[in-house]
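S.K.: Next up: the structures, one after another.
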Structure P
Amino acid sequence: MLSTTADQLVLGYLGRALSLELSAVQLYSTQARLVETWGLSDVAKKFSEEAKEEMGHADRIISRMLALNVAPNASQLRPVQLGQNLMDLLNHDLQFENELVGLYAAATNHCARSGDHDNRVFFEGLLKEEQTHSADLVKWIQALQQPASQSSTANT
């Protein structure tokens with residue numbers, strides 16, 4: 001599409017990020033429909049909100065790629081991993097979010113080392129958001145592991 005002089009590693013990070021964020025949209029959307037069939041409408045709503053947030057991340061990445069004069073191209077969506085219960089889903093989600101955290105940490109570090117301030121700030125923002133997602137999942141998993149008498153809202 002366009003010619004660019006952007007750092008090829010940054011472009012690689014952006015392409016991988018776009019693939020993972022779109023995979024996350026697919027994952028959370030699918031999980032929302034699944035848990036709805038289980039009668040967990042509050043959980044379905046949370047997963048739907050998460051899918052929308054991940055779509056927002058994908059949109060930001062597309063905008064960043066266009067700003068760097070690169071045509072966005074998600075190379076491959078991940079297959080959705082499901083489970084037999086909510087805990088299975090949350091554990092898959094935590095692994096996925098931790099992969100995003102690792103990607104954004106590596107991208108941030110690369111940009112910091114190469115003096116690329118704008119892309120470092122861009123990746124740092126996504127990193128902080130994914131770290132928050134990961135921490136929220138850990139709390140949710142811990143709440144589900146508590147006996148029912150200790151946590152009446154563990155499933156939400």
Structure Q
Amino acid sequence: MSIKFHCEHCGKKIDAPDSAGGKRGKCPACHNKVYVPQMDADEELVLAPVDETEEQRQKHLLAETFQLTQNILQEKDIPDAPAGSGGKIPERDMTETIVRYLRQMADGDLDDAQRTAEVIAAHRVEARSALEQIARSDPPDPALGDIPPQVLGGLIRNLRTRIS
């Protein structure tokens with residue numbers, strides 16, 4: 001008779017001779033060291049009882065997690081209309097918004113930058129003039145001072161293309 005068990009590393013079923021019981025060997029599939037359990041013919045393998053309440057709790061938590069994930073994925077973040085008369089945004093506020101966008105892009109905060117870009121794109125006319133002022137300013141806004149000029153120029157060009 002042989003000892004049958006599963007490798008604790010790869011899960012492959014292993015069939016070992018009785019003489020290997022209680023010793024260490026190598027898994028034929030993954031070559032990791034495994035302990036070969038020692039099984040007596042008279043010994044009965046006792047399994048722990050399944051806790052039904054814990055199983056139900058786990059299922060409930062998984063269902064709740066799935067539902068929350070679906071809700072988050074379906075959420076559409078609609079930016080509030082900026083303050084100002086007639087839905088227009090003051091040029092100073094637009095400049096601050098563009099600077100925030102450029103900073104987010106430079107820092108790699110792409111999700112925040114996407115939301116900020118949507119606000120900018122909603123006010124294309126104001127954004128174009130504010131963007132031109134930022135592009136012409138030398139030195140750039142202090143919040144953008146540490147961004148290399150070539151990178152900043154590329155970010156400005158990309159935004160200009162995006163709002164065109």
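Coordinate-derived values only; no laboratory data. All figures in this text were calculated on a predicted structure; none of them were measured in a lab. Cβ atoms are built from the backbone, for glycine too; each structure is taken alone.
S.K.: Quick one: Kirkwood radius over Cα pairs in Å came out at 22.2 when computed from one of P, Q, so which one is it?
M.R.: Answer by label: Q.
S.K.: If mean count of other Cβ atoms within 10 Å over residues 7-14 computes to 13.1, which of P, Q did it come from?
M.R.: It traces back to Q.
S.K.: Same structure, new question: Can you tell which of P, Q yields 6.6 when distance in nm of label points 7 Å out along Cα→Cβ at positions 31 and 95 is derived from it?
M.R.: The read-out comes from structure Q.
S.K.: One of P, Q was used to compute helix-only ellipticity at 222 nm (-39500 (n - 2.57) for each DSSP H run of 4 or more, over all residues; to 500), and the result was -26500. Which label is that? It would help to have the intermediate numbers written out before the result.
M.R.: Details: P: -26500; Q: -16000.
Comparing all candidates, it corresponds to P.
S.K.: Compare distance in nm of label points 7 Å out along Cα→Cβ at positions 55 and 103 across structures P, Q and report the one with the greatest value.
M.R.: Q
S.K.: Still on this structure, please answer the following. So distance in nm of label points 7 Å out along Cα→Cβ at positions 39 and 135, computed for just one structure, reads 7.5; which one of P, Q is that? Could you put the intermediate results ahead of the total?
M.R.: On the way: P: 3.5; Q: 7.5.
Of the options listed, only Q reproduces it.
S.K.: Of the structures P, Q, report the one carrying the highest value of mean count of other Cβ atoms within 10 Å over residues 15-22.
M.R.: P
S.K.: Let me ask something else. Compute relative contact order in percent (Cα under 8 Å, 6 or more apart) for each of P, Q and report the one that scores greatest. Could the numbers behind the result be given before it?
M.R.: Working: P: 25; Q: 13.
That would be structure P.
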